[in-house]
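Given below, in the form of structure tokens, are the structures.
Every number in this text was worked out from the coordinates using simple rules, so none of it is lab data. Worth saying up front: this structure is predicted, and the values here are computed from it rather than measured. Cβ atoms are built from the backbone, for glycine too; each structure is taken alone.
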Structure I
Amino acid sequence: MVDQKIKIKYKEAPGYRHVTATGVFGGPILTGDLLCNFFLEHRILPDEINIIPSDPPSPKAVEEAVYSEGKDVFIRELQIGIVMNPPTAKAVGEWLIKRAEGLMKIDNPIIQ
């Protein structure tokens, strides 16, 4: 019997980059594929900061942040949108679950 195998090599595309995601949002699109918008969530930045000098002068001036929308607003910055067909989405989901479960078994306080 002839040993049949396929060799696969990995190569990064010119636009390849690492993306941090703290969540994902999306759903089905008209083609029947799944759109996954990965986002990075963070608190809104202040519109400005007022520095109130101390009297007598010292290096410990007070900073007062100004938020026009309130400081309890969060931004979900979309990092990348990925479109997958259902079988691929399922395979990626299963791959993620398997890898996450493996990491959660490691006795590492940073992960838990």
Structure II
Amino acid sequence: MTQQHLIAPSPGLVQQWCDIALAASGMFEGIMQFATLAAQWGADQELEACCALMDDWGLDGEDLMECRRPKPPSLKEQALQALNDAVKMADDAPPEGICSNQADIIRRALEQLPDNK
């Protein structure tokens, strides 16, 4: 006897996973890709259900979503962090790195750019 679960992927989604798995370089890699996609999908479904329940309780489910699925930093944010790292390295071992005046100019320019992801 098979048990019916409330969270189950559609046949089309399973077919997409199969196509990805079949394109893998080997059987184990394909199985791993399929299992990873299925686990990610299931976790996303559960998280969405938890967020909806929190919203029903008057809490902010979006906070939970942001904690559990953080967005990667934008290119601008990555550039600013790289600049800060370069300045710190230069301050620790001058004169090999970027000077603070140059960094300030680059930082101001980067901060004016939009946060395109």
Match the computed value 24 of relative contact order in percent (Cα under 8 Å, 6 or more apart) to one of the structures I, II, and report its label. I
I, II: which one has distance in nm of label points 7 Å out along Cα→Cβ at positions 24 and 56, as calculated, at 3.6? II
Structure with the greatest value (metric distance in nm of label points 7 Å out along Cα→Cβ at positions 48 and 88, set I, II): I
Matching task: -6000 is the computed value of helix-only ellipticity at 222 nm (-39500 (n - 2.57) for each DSSP H run of 4 or more, over all residues; to 500). Pick the structure from I, II. I
Once distance in nm of label points 7 Å out along Cα→Cβ at positions 32 and 104 is calculated for all of I, II, which comes out largest? II
One of I, II was used to compute Kirkwood radius over Cα pairs in Å, and the answer was 18.9. Which one was it? II
Entry that produces 0.05 once FRET efficiency 1/(1 + (r/R0)^6) of positions 8 and 64 (r between Cβ atoms, R0 = 35 Å, to 0.05) is calculated, selected from I, II: I
